[in-house]
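Each structure below is given as structure tokens.
No value in this document is a laboratory result; all are computed from the given coordinates. None of these values were measured; they are calculated from a predicted model. Cβ atoms are built from the backbone, for glycine too; each structure is taken alone.
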Structure P
Amino acid sequence: MKDYRIQGSEDYTTYVSLIEEFDDSYKVVIKKTSESVTKEKTEMLSKHLLELCVRTGYMSEVNQAQIQMV
């Protein structure tokens, strides 16, 4: 599926990976990384909210190779 980067703080980078699709939502893994720590959690994200975040530029699509480099 697709991967996105969330625009945010310079202290950490946050990625969202879509792992499963449902009728009106996605199951996602949110990966937050900084110099010293990486945290992951699994959440549900509505399709409407994902589309809004992409449309406003809050999230931008990235490829898996960009995430692996972190």
Structure Q
Amino acid sequence: MKKKKIIYRFFDDHEEKHYLNSSLDHQELEELVEKFKKKNKDKVFAKEFISFLHKHDPEATEVEVKDFYF
């Protein structure tokens, strides 16, 4: 069975909202955020973090969310 992918919503240090598709669970993602923060002086910017995350989860991608009306 394939591992379930989760979409996370987060705000980076530019206070911009981003959506991230990852197969990592919440705990694993939190641990990677802390590791990333230590390397980057407590700053998290979406583009750099997603590149970092991709090394640990090759399937991780940023997701664009749009409204759909009909």
Structure R
Amino acid sequence: MTCTHCDAIEQRGRFCIGCGKRLPPSLLPPRPRTRLAPAYLRDDDTQPVLRFGVTPRTSFEQQQRDALV
């Protein structure tokens, strides 16, 4: 459905995206509700954790000293 005031095509709820005027209800069927995962899948403790071996970087001053030697 387009807005009769500004010819915008989209609407959010009952309001026009372009001018904010109130529109009649959309003729489109309502979107299905989103389903959440079960609680045991949303628990972060059960999810795998990736651990990478990280070596700390040497400071710029230490790199300069190593380059001179």
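Computed values, structure above
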read-out	value
Structure responsible for 12.4, with Kirkwood radius over Cα pairs in Å calculated and labels P, Q, R on offer	P
Label whose coordinates, when distance in nm of label points 7 Å out along Cα→Cβ at positions 28 and 60 is calculated, return 5.2 (choices P, Q, R)	R
